[in-house]
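Chemist: Take a look at the structures below.
Rule-based calculations on the coordinates, nothing more; no lab input. Quick caveat, the model's predicted, so the values are computed rather than measured. Cβ atoms are built from the backbone, for glycine too; each structure is taken alone.
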Structure I
């Protein structure tokens, strides 16, 4: 008699729930909780789902199909950010909106270097890594599955392409020429070509590199308590947000080398620390959730602080309703994270 156990077929909801969750979390965490997308402009969430949501879904599909680790996911997140910043909305290569085009901070050779560096890390981490990490924690039994097949990949690519074109057209062809004509800019073809070449190179590296095997630690004691991990990610995340007004020209006389050096130090420190912890045998789901929790807390608080600086053109006109809305969204997010942590019985003090 054949006693081989057959897997229970997944319902339609079980198949689509992780996909829908990731499509929503990518733009909500990065755009809504940070205050970039406000109640008054909540309609922007639709194209953001197409660009950020589908882009992140495609990255996760590639990572799971090719059996890649989180470093490869991060690298593909960098590639997505390069496309967004230099090809789609071109915010890192065009004069920053709201500033004197001749006095854009850290601009050289047609690139806003400090702004680009800030966005590369922010978008690869908060748009890609954090939403994927959280979604896989919500659906732990399916974390190693790609969630979509080839048909789903094609659909995601179509929506990503459509959303990217919509974002490019609305921002570069409509909004900027109409509301900030002094910042209207047509980038050289060579700049776009270089960005695309770099994007392809980064994706190639991400898909061909060998997975990181860890430092070889075997003792649980080498891994800090989850709450310590959360405190660390919150601290580095908040420091990263505080660099944004500088990247946008809040301190125009500050030598560019100083914030660039600080930014690189923060990014490298966070990368090495998390990589070391995650490579030890004591790294568990509680640590993963704590790291996500810290990043999301930093998103809300850091985004609110940036909004209050009144430096960035797109944020300076946030009404009281918009500001209160951001607070409410973050309170709801924290409540849901705490509830999920308790429901999943994660032990943060172990």
Structure II
């Protein structure tokens, strides 16, 4: 069954579902569609969650910024998505949520892409002043990335018109000249470039500091986690097995085709050629988070009036589940030791 098909059913279920019981091994995990979903998908396909006695239900979302309330209400138990202003705002309000691990860290392969007609006309970030740029959410990590890149040339996010669109809607907006540029993630970066729907322009991997930039994370409901500590630990350990499979596939290991097949079969990307020809977003095989990057995001959201949060790292991140999973699984073993690819190691 395609991931989007699962999502269509799951979103309806989540909207009306009762909060999970303390003795319930069903875990609703919300994902933003991305190549990096391969970690969860290979864990599903290889039975890692099933082996742990868990029933993991995948729910597709546009941005984690719009689902914090569902997480706080325990209608979702886990969100795997970007570090949005909504996260910091929710924690500041005392909602029962916390980050427990990395999902995506640079190199991430994101790109601020232009309408093809602007190639050669817009050659400097300064020339984006007053133009319309698409992001996938108000106060989303995509907006942070765009703003940080603009700041390298003395501009602010307020100097551009940010239009919120789903990633798969940005192609039509570019074609209709409704937007001038869009902050895109894999696989859309490669699809849009190959189809000449947009042209690469500016890369967060090169411009955004601190680095590595942790742009996506695993967030859990803390009330549920306290009642289901062992269940969450089983989930995280099984998930980290999938992350390590993803990392070995990322580096060209023997599991590469299997991970690509899982990503295609579940609908995160339809074209295996894209996955074979282009690099994937990186991540930590130990689920480590760059705390400096996290705190910089919080500071940026406050400075740009997306948030008022000013929280210490210990309120934002709990690495105990990741640390326990690493202790159980042992050090990550890179299969293809000749790989020179940065990240995911």
Structure III
């Protein structure tokens, strides 16, 4: 039996089909998917602060694995204090307290909200005893690979879409945890995802990471489809220098992994990742080493025990987030250098 199709919407024909141009418009970061059964959407923000703390804030229309549910707005906050224990909280809100504009990023879920224009975003989020009041300002322009969509059917009706509105930026504001308000400043990132396919129905796993190393900003992604879709790799890549995008062509990107370690959660992760990008124009190498786990969590931990047992008969979905040392080697467009520094990456195991 032939594998099911995976179609990358990166050519001008797909951009025209989606009503897109080379210049990204504010409406692209607005509400893009139906909020009812079968679809999902989230607006993701993360930041790494000068005091050593990190934060991830996600505005979800519903849980990642529950796309067939009706609208169930959910805000997630994860804070890692400097040298302290991770704090995580989820805050659901009634469907009637959800509002999102289709003209720009203007999302409200209960008392949490975020508003932005592709360059500057103001965010207030509260979940449990955690809160974030942050302003994100872009240093690298918004970007997407072509139409930013991967299609999982020949008629293009089933898809997963992605828009990095702030591939790299500055963040200022405050985090609230342990009953105290902590002023923070540092670097940040914002992207937006939506679709109407169960990601665990089409993908096996993905690696996604980002880093700002000196004057360079990079985003590196390797998504791997399930065997039913030919186990095809879906790479995405961005390299910018001094705020100018050098390449956004992910097709030449390949990944080699090694030195796997088994986690107490029952899943393995590699401690060596090597991304290679090479064309006639030049070559780029990213070597990630010495990963330190920031987060390791089962994707089904919040489900009832009987549901967890049924799911684990076929899968053990798990999420890892790491900070690692990135060695970047660039030989492209007259720029030839080697540089290293800290970077973030995640491993999402969907099966």
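Chemist: Comparing structures I, II, III by mean count of other Cβ atoms within 10 Å over residues 183-190, which one has the largest value?
Modeler: Details: I: 12.4; II: 24.6; III: 21.0.
Greatest value across I, II, III: structure II.
Chemist: Given that helix-only ellipticity at 222 nm (-39500 (n - 2.57) for each DSSP H run of 4 or more, over all residues; to 500), derived from a single structure, equals -11000, which label among I, II, III identifies that structure? Write down the numbers at each step before the final one.
Modeler: On the way: I: -18500; II: -11000; III: -1000.
Comparing all candidates, it corresponds to II.
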